[in-house]
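What follows is a group of structures, each given as structure tokens.
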Structure P
Amino acid sequence: MQNPYLPYPVRIDKIENATEDKSLKTFRFVFLDPEDEKKFNYKAGQFAELSVTGKGEIPIGIASSPTEKGYVTFTVNRVGLVSSYLHNMQEGDIMGLRGPMGNSYPWDVLEGKNVVIIGGGFAFTTLRSSIVYMLDPANRSKFKDIHVVYGARSPGMLLYGDELTKWEERDDINMHITVDGTDDPDWKYNVGFVPTITEQKAPAGDDDTYAIICGPPVMIKFTQPVLEKLGYTHDKIIMSLENRMKCGIGMCGRCNIGKEFVCKDGPVFTLDQLNKTPREY
């Protein structure tokens, strides 16, 4: 049985700047032991701990899709000791990866349904995983209409720009990209906050439509009433939380909301589930 505290050794295979200001970088990791890759069996929506010897570890949502084989990808915001150190590492360096952890989006429930994905800022990572998973040729027929509302402060802060462009060109996904504001005369998408664009572009709620939200707390706070206005019941609003997670396995007690641990019982909850907890998220 795998020790939950023991990370798998991985090699940094590729590093890319993810945003214009270079505050976020995307790391592609390759497992040193192919057997470890098989053990790291994850689903879209889960997270893992990135571990740097002598520095610590940080919980980060998995940005790659289970359908992408041979590597696993994370997009990391430079905000603290571990993430800053990671940003200074080089391709070829060895580090640790612990997981996968938490639950995933409820893919068995979402099959045969319309899916509305709503994301903001750098929290778009697990949503990127979900989109790639749903658009995979082996999976696309399992889902009905797919809508994506994704926003950032400015065009240069949007993640995965090349993929956004490719998805925009497809006819089996409806992309609604937005920025808070821009002076770029060539900007051809939406301008406005994510809740506003959601109200304008998202389909109405019904028994066949689910919404997945992942983003900054303020975005989630103001998107929730928009979805309610559109007719989404609380059991069909699915939220991914990042609430002071640390150990990843419910031992340190930092991320609890009432009796729930975000790292172990989540990070994915329906709004119906969260209504039964204290408003600590």
Structure Q
Amino acid sequence: MVRLRVDLGYDGTAFSGWARQPERRTVQGELELALSRVLRVPELRTVCAGRTDAGVHARGQVAHCDVPEPAWQDCAARGAGYPLQRLARALPPDIRVTALGVAPDGFDARWSASGRRYAYRISDDPVGPDPLQRTYAWHRTAARGSRLDVTAMNEAARALLGEHDFAAYCKRRQGASTVRTLRELRWRRAQDGFEAGLVVAEVAADAFCHSMVRSLVGALVRVGAGTADVDYPAGLLAGGVRRLEPAPPHGLSLESVAYPPDADLAAAAVRARRVRGPLA
């Protein structure tokens, strides 16, 4: 067997999340079907770096799968671009694989990852979002049609940085730790590009709990909208009890996944399993 690394992006609008589910359209299900066809492997299973919920998008998702080495060699021997071109034809238009190849020894898309980076996009225009942004940004305005206060949101976010138990911002899973190291959480108002006019959160951590990013956004938007003071998110964190509904999924995108040098991949996977638990 040989382990392949798969880099991909997808529009999550029409998917019931990453994870395969009976009778539902999922990213994992579509990807595995396409890989099976292209590699001529009857059945294979993928593991991703971060399982996204229904409606959540990705521009930098990473996955791996194990396949018989002859199946990969036969496909790759047809030319450097052949596997990606075949996948492009086999996949639906809302998924695109951007890189496919043999992974380094010790690589595990999920457990070897040293960090994940997400973006959350909000339209606070009182008349509504740009029609081309509507499926990628949450339309949310402050009271009386005013704009979100990005300065106040950044002030509130600073208290959440570092290593904490984020139980108040997670859906708990039995046997999994809710301690994470939040490395970055900052807001900006985009001036140009496809994000022009949007309020964007950039969020990075070693790993995230289920619904953690959307819950953080939900708390901070209350500050920006003027319905909570800047101490509100830190107070929730200290309380340790989840009381807040997360922000809608369609504003969230997995932007990138970081990995340590190849020589450290296997050790990183062992450490992550030990610290976060089997279901983290």
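So the values come out like this:
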quantity: Test item: distance in nm of label points 7 Å out along Cα→Cβ at positions 66 and 194 calculated as 3.5, pick one of P, Q; calculated: Q
quantity: Which of P, Q leads on FRET efficiency 1/(1 + (r/R0)^6) of positions 82 and 218 (r between Cβ atoms, R0 = 30 Å, to 0.05), largest value; calculated: P
quantity: Comparison of P, Q by mean count of other Cβ atoms within 10 Å over residues 50-57 - largest value held by; calculated: Q
quantity: Relative contact order in percent (Cα under 8 Å, 6 or more apart) - structure with the largest value, from P, Q; calculated: Q
quantity: Of the structures P, Q, the one that -8000 was derived from, the read-out being helix-only ellipticity at 222 nm (-39500 (n - 2.57) for each DSSP H run of 4 or more, over all residues; to 500); calculated: Q
quantity: Test item: FRET efficiency 1/(1 + (r/R0)^6) of positions 18 and 146 (r between Cβ atoms, R0 = 35 Å, to 0.05) calculated as 0.95, pick one of P, Q; calculated: P
quantity: Structure with the greatest value (metric distance in nm of label points 7 Å out along Cα→Cβ at positions 2 and 242, set P, Q); calculated: Q
quantity: Highest-scoring label, criterion being Rg/Rh (Cα atoms, Kirkwood Rh), among P, Q; calculated: Q
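Bear in mind these aren't lab numbers, they're just calculated from the coordinates by the rules spelled out. For clarity, every value in this text was computed on a predicted model and none was experimentally measured. Cβ atoms are built from the backbone, for glycine too; each structure is taken alone.
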